[in-house]
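Trainee: Below: a set of structures, written as structure tokens.
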Structure P
Amino acid sequence: MTAPPTSPSAYNAHDARDEPERLAMIGVVVNAALAVVKLLAGIFGHSFALVADAAESLVDIAGSAVIWGALHWGRKPPDEDHPFGHGKIEALAGMAVSLLVIGTGVGIAAEAVRQILSPRTTPRGFTLVVLVIVVATKEGMFRLAARAAKRARSNAGHADAWHHRSDAITSVFAFVGISIALIGGPEWKSADGWAALLASGVIMLNGVLLARGPFAELMDEHAPEVAELATSTALATEGVLGVERCEARRSGRAYRVVMHAEVDPEMTVAASHRLTGIIKSRVREAMPEVDSVLIHVEPHQAPETTHR
């Protein structure tokens, strides 16, 4: 896991968190246009690999729509029914999209095997031009979405970005398969089906890889780099004599930190309360992506000295 930025000046945190949502909506429009183009080209160009590629784009449309909804809902502030916020919906959406991708890969694989066993017509040459345009467009969308997801630290945005890369990869397989079928002639027309089968494997693999981040978030996996920076920030605060423990977990595009800070046993409740406020503000200043810091105050016990 990449370490979080240590300065709020690195980027505007609010703009960065909104960017994946905007790109997800753009992705819906782009995927819809490409899906129509690939589906028509696949049907009239006699290429199942291109039809499979169109199916993958249709899944991307559904995925991007789900991601957009999750990103939009996930940034809502806490309310009475959800005092810890709505960030978990992003992980749920990421997991749902991952399962959708895997299911699409399985369906494409089954149809590809049928096409290989009983190949039909050799694909048309114009389908290659369509695929070149698709690959360039999808790779560009991947790079934009990946940068936005990294800045926002969004698992859902990351899943959306890899949809674009997955689509580009399947298009490359389709391009290779169609090229082999065209160059090899009728005896090689099954290459189109093999291309679709290989593409299905990539789709399923991407689905499995995409599921890892949302799964870790749903399981409240510890974020050690966030906890370490929060700990060092607290220890640098006057009045903090130690940190007994510190845990951090992701929730949507933000982190939640729970810390046990040790203070002078003689410190008053009022003074310790003021100190926790200072720690919270400094942790958030060091890491703008931390939305919540819960601090338990513990009495500090000096290590016992050994007398001889």
Structure Q
Amino acid sequence: MLDPKIYTLLKLEELGSFTRAAQALSLTQPAVSHHVRQLEEEYGIQIFVKGSRELKPTAAGALLLKYAHRAAAISERARQALKDSVNQIEHIAIGITPTASDLLAPQVIAAYLHAHPNMRVELVRSTIKKIDDMLRFYELDFAIVDGVMPSDRYSSILLGTDYLCLIVAPEHPFAQRPSVTLDELAQEKLVLRPKTAGTRKLFEGYLISHGRSIEDFHVMMEIDSVSAIKEIVAGSLGVSIIGHSVCREEELSGKLVVVPIENCRMVRQLSLVFPADFQYPDLLRELQAEYTRRIG
């Protein structure tokens, strides 16, 4: 369905080499070069920067690549939809941020699928930036994100709100305190999510708004796993700032202690984000209702 030249172009972008692209596509290198020349003649542009040591697209080439991604995604979705129509099932691709995937979102989706046996879901766990790109390229139907999307091209439904909190082990001196200050926190070994995580950005934004910097703190470790962070903190190896929703069970069991930070309010939201032409509005309403039921 998709022009083979477009597949060649996307493979070139992915692998960054005419030789590697030719090998991956089982073509000769001259054949790959011919595909590129044909595209350049068809659109009247130069796709890649001449003389560059890296395979770098020109401004026009980057624009063509953007639409090539979109065309490839639509082609694949059409192929899947036609196959699904024969088997009387439907596939949905859902993007989900790492923190959202540690909340109730997967359980909520599983409950929906239990009630709709003809629906199939692919969950793609990634950053908000990557999810934004995949939505634009029609590689995802909708997304469940914590925080705010970087663009305003989508509609959204609020699932709920959460707040960031300081967690420590029950044996930690802070565990018996009614609250701690940022100065006291600066003396501790912090285990945080990576810089790209929404939780981390919210924490750093809070610090900046209070005239502080993450550089003032001892970040012992950065790890993109909320479960691992909780285990490290429970083992008295450090403290962390994470969403309250993901440590509520450990707080109730006494495995972790939540300690307020003086004059601190770091609130975030969990939302369903979807394009204007999304075809399953009932699905979103059912997910929202199921989420509300579970946290109620």
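No value in this document is a laboratory result; all are computed from the given coordinates. The structure displayed is predicted, hence computed values, not measured ones. Cβ atoms are built from the backbone, for glycine too; each structure is taken alone.
Trainee: Hey, helix-only ellipticity at 222 nm (-39500 (n - 2.57) for each DSSP H run of 4 or more, over all residues; to 500) derived from one of P, Q reads -23500; which structure? Intermediate results must be reported in sequence, preceding the final value.
Mentor: Values: P: -23500; Q: -14000.
This value belongs to structure P.
Trainee: Using mean count of other Cβ atoms within 10 Å over residues 63-70 for the comparison, can you identify which of P, Q gives the largest number? Each step should come with its number before you reach the end.
Mentor: Working: P: 24.8; Q: 16.5.
The maximum falls on structure P.
Trainee: When Cα Rg over 2.2 N^0.38 Å, for residues 47-142 alone is compared over structures P, Q, which one is greatest?
Mentor: Details: P: 1.49; Q: 1.39.
Going through P, Q one by one, Cα Rg over 2.2 N^0.38 Å, for residues 47-142 alone peaks for structure P.
Trainee: Kindly point out which one of P, Q the value 16.9, 59 was derived from, the read-out being Rg and Dmax of the Cα atoms in Å, for residues 199-262 alone. The partial results should precede the final answer.
Mentor: Values: P: 16.9, 59; Q: 12.5, 36.
Only one of P, Q returns 16.9, 59 for Rg and Dmax of the Cα atoms in Å, for residues 199-262 alone, namely P.
Trainee: Out of P, Q, which structure matches 0.90 when FRET efficiency 1/(1 + (r/R0)^6) of positions 183 and 247 (r between Cβ atoms, R0 = 35 Å, to 0.05) is calculated? Mind dumping the intermediate values first?
Mentor: Numbers: P: 0.05; Q: 0.90.
Going through each structure in turn, the value belongs to Q.
Trainee: Here Rg and Dmax of the Cα atoms in Å was calculated and came to 23.5, 72; which of the structures P, Q was it taken from? Each step should come with its number before you reach the end.
Mentor: Working: P: 25.4, 93; Q: 23.5, 72.
Traced to structure Q.
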